[in-house]
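Take a look at the structures listed below.
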Structure I
Amino acid sequence: MSFLQIRDLHKSYGSAQILKGISLEVARHEVVCLIGASGSGKSTLLRCINALETIESGEILVDGDQVTGLGVNLNVLRRKVGIVFQSYNLFPHMSVLKNITLAPTLIGGMSKEAAEQRALELLDKIGLRHKAASYPDALSGGQQQRVAIVRAMAMDPQVLLLDEITAALDPELVGDVLEMIRELAVGGLTMLLATHEMGFAREVASQVCFLHQGKVLERGTPEELFENPQEERTQQFLKRVITAGRL
């Protein structure tokens, strides 16, 4: 059985339909990349999975448990499903350490001591332990994004959602963040990520989904989708990506 199941998901903002019946299955330890033009529904889909947006119809299941609809415990959901945004969203008035330990202590029920030990271990892995007492404005964009990923990982999520996490970074900072995601993928973490980094998607994804106008227009392995796309719209999109030097 698929670990993450999305069934006939619909989402609108007023009269504008954003998601038009998206269905998608992600196996445990799988890395699925969502690609497509801006406005195709990638970010909205991720926000719906984490219940940051309500949905009109459809359902989402994580490990067989429904995480949409009335009565869903959002704290339990967000212990299972972590999300990282392109704009970091670190609390500017809190140190790096406090940013990372806040959710595990408030939502996860960890003691302050255990949460801090876990945070320092995670910071150690990305070479930022020395920044534990620093505030976000003292960090580079790449460092802030890596801290944001560590903050999500501190909850030990079963699924990690990544929403265009390199979009706001200077080009020279992108590599460090992608390397961190590459290591998580090798470690077997189940991930669903929206990205414009086509070369990275080709390297790490087990499945690539091309979204167009709120639907999954085409999906396949990286080799299938990048080398032999079947849909005309997918072909047009990838042609522009190649012309722009992004693949």
Structure II
Amino acid sequence: MKILISPAKKMRTDTDTLSPQALPAFLPETERLLSALRSLSRQELKQLWRCSDAITDLNVERLARMELGKGLTPALLSYQGIQYQYMAPGVFETGQFTYLQEHLRILSGFYGMLRPFDGVTPYRLEMQARLSVNGCPDLYAFWGDRLARALAGEAGLVVDLASQEYSRAVLPHLPPSVEVLTCTFGELRKDGRVVEKGTLCKMARGQMVRWMAERGVRRSEELKDFQDLGYRYDAAHSGHDHYVFLKEKEGF
């Protein structure tokens, strides 16, 4: 079983807490992306990143001094978004880190797909960015089926906890032999629709990864027991390949 999650825009460097165990598997592709980014002007980068002047300046500086093999941070500790705050890897025990290294995969526009202890450096490149590389109009075309082929070689079951922006870089390319289970964390509207809210979803995804690591979850059926942050598995809205967790109205 492999668990897919998205990265986070906010990143940090931490070379003291834990050491990386390896370099990312798709480092040659990352080197080509780095070269493509460095060929762009500051204004082109700002348009690509769709960010403020301050964030543009920070990441232009990062590009200028970026080294893909030095001063690296384990990916799991480098990302700092809401999902990772609720995952709280900084307080995991050794056995939980071992579980995540085996089962968790982080999708990335820049690195492709990461194991938790792959060494990374802070970058800015979302999967949906329209960066033209090697004749490919965007990153979805650039990565093609590479990530899916690597994942299919590792897993017969994929638990999809990634956003659609990232999961669409992998799921459409997986062979039928790989079972995909998508998890939705939403609220039930009066018209019967299940609606997800961005921040709450990120919190729940991170919390579920933590919960799985604490319990050593290895089978899809076990996920039905998840009951954190006010969410409960809802059989009426779920199916074999889609588990829906509804938030109780009274909150956490």
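Every read-out reported here was derived from the displayed coordinates using simple, explicitly stated rules and does not represent laboratory data. If you're wondering where the values come from, they're calculated on a predicted model, not measured in any experiment. Cβ atoms are built from the backbone, for glycine too; each structure is taken alone.
I have 149 for volume of the Cα convex hull per residue in Å³, for residues 92-219 alone, calculated from one of the structures I, II. Which structure is it? It must be structure II, since only it matches.
Here helix-only ellipticity at 222 nm (-39500 (n - 2.57) for each DSSP H run of 4 or more, over all residues; to 500) has been calculated and equals -11500, so which of I, II was it run on? Of the options listed, only I reproduces it. When FRET efficiency 1/(1 + (r/R0)^6) of positions 28 and 172 (r between Cβ atoms, R0 = 35 Å, to 0.05) is worked out for each of I, II, structure II gives the greatest result.
With FRET efficiency 1/(1 + (r/R0)^6) of positions 20 and 196 (r between Cβ atoms, R0 = 25 Å, to 0.05) computed over the structures I, II, the top value is the one for I, the highest of the group.
Given 0.65 as the derived value for FRET efficiency 1/(1 + (r/R0)^6) of positions 68 and 156 (r between Cβ atoms, R0 = 35 Å, to 0.05), which of the supplied structures I, II does it correspond to? The value was obtained from structure II. Can you tell which of I, II yields 16.8 when mean count of other Cβ atoms within 10 Å over residues 60-67 is derived from it? Structure I accounts for this read-out.
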